[in-house]
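Below: a set of structures, written as C-alpha cells.
Each value in this text was obtained by applying a stated rule to the coordinates, not by laboratory testing. The structure displayed is predicted, hence computed values, not measured ones. Cβ atoms are built from the backbone, for glycine too; each structure is taken alone.
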Structure I
C-alpha cells in the first residue's frame, strides 16, 4: 500500500502547480498593466509639460506685446508734451532757443519711443553696448556707484 502522506503531497503539488502558474500569470499581467500605465503617465506628463511650455511662451509674448504697447503709449504722451512745450514756450531770445531745443528733444524722444517700442529700445541699447563696450562698462560702474551711494545715505 502506498504511503498516504506521499500521495497527499503529490495531489497538493498538482493543485499548487496550477495555482502557482495562475499566480505567475496574474502577476505578469499586472506587471504589463503597470508598465502600460507608467508609459501612459509618462506620455501624459510629457504632453502636459509641452503644453505648459507653450502657454508660458504665449504669456511671455503677450507680456512683451503689452510692454511694447505701453511704451508706445508713453511715447505718444511724451511727444504730445514736447509739442505742448514748443507751442507754449517763448520763441525768441536765448531762453526761447533753449526752450525750443528742449521741446524738440522731448518731442523726438517721444516719437522714438512710440515707433520703436520697448523691444526696439532694447535692441538699440544692445547694439550701442556692442559697438562701445568699454564706455558701456564704465557707465555701468558709475551708475552702480551712484545707486550704491544713494542707498547708503
Structure II
C-alpha cells in the first residue's frame, strides 16, 4: 500500500507534505524504523537520496487505522446536507493549505500537466524521465494541475 512515487517517498517530501520541519520528520522516521514500521533504502542513482518504504507490519497498521474507525459512526450519522457542508469546508481547508504550500498538490501523475503519454508509455516532462504505468497512479511531490484546471 505505497501511495508515493519515487520522487515523493523521501524524508524531504514527507516534511513538505505534512508541513513539518526536516528535524521533526527525521526523529519520527527513526522511531518508526525502531518499531519496525518503516525502512530506508538508498537511491540506486543518487547516493544522497533515501527512499522510505513501509514494512509489512507498517502496512498492516495503516490498513487497520485508516480511515479512522472512530470517525466512521459520526460520519454515517451526518445528513446529506451536513455531509455536503463538511466536504465543502474540507475543500476550502485543502485549498488554503495548498496556497500556503505554494500550490503544491501531491496528487497522482496521471492528473499532472507534466505527464505525457506516447504510444502507451508515460514520460515526465519535468524530470525528463520515463514513468512506469504504476508510477502515474501514485502521489508525486512535483505534481502540478494543468493550467486549465483550477483547484477550488
Structure III
C-alpha cells in the first residue's frame, strides 16, 4: 500500500490515504479524473510497480451518489457486512442487469444504479455462487466489490476536511 500511495503522490495527487490495507485510496486532485485517471493509474502501476490491476475512480460527488442510491436501506442498517456495492467500469444496461438477476441461484438480491450494483448476501458471500466472476460475466464489465461498512468508511474520509 505504501508503494501505491507513493505512486499516486508522485503523479501529483494530494492527501493520498489508504484504508485498512484494502486497496482503497482516497485522494484530492485537480483536473483529470474519471476514466482518464483510471487509465493513467493502470498504466503507471504496470510501468512503475510491475502490477497489472484495474483502478475504479469515483469523485466525491459520485461516491456520495452511490451511497444515496443504495436501494437496501433496511439491510444497510441491520447487517451492513452482508450488503455489497460493486463499482463497475461501465454501466451494465438493463439487459446485463436482468441477466445477472436471472443468474442468481441463491437468496441474493441484486439491484443496479449507474456504474454500480448493490447486492444483499443474506447467507454471506463466502458460500455464495454469485461471485465477482459471475457478476462481471453477466454485466460484461469489470467490477470491484466493497461491503457497506467499507463504503461508509470511505464516505467519511471523503467528507473529512
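A few notes on this one:
- For the structures shown (I, II, III), mean projected area of the Cα convex hull in nm² is largest in I.
- Identity of the structure behind 3.4 (criterion: distance in nm of label points 7 Å out along Cα→Cβ at positions 59 and 91, calculated), options I, II, III: II
- At a computed 17.5 (Kirkwood radius over Cα pairs in Å, for residues 35-122 alone), which of I, II, III: II
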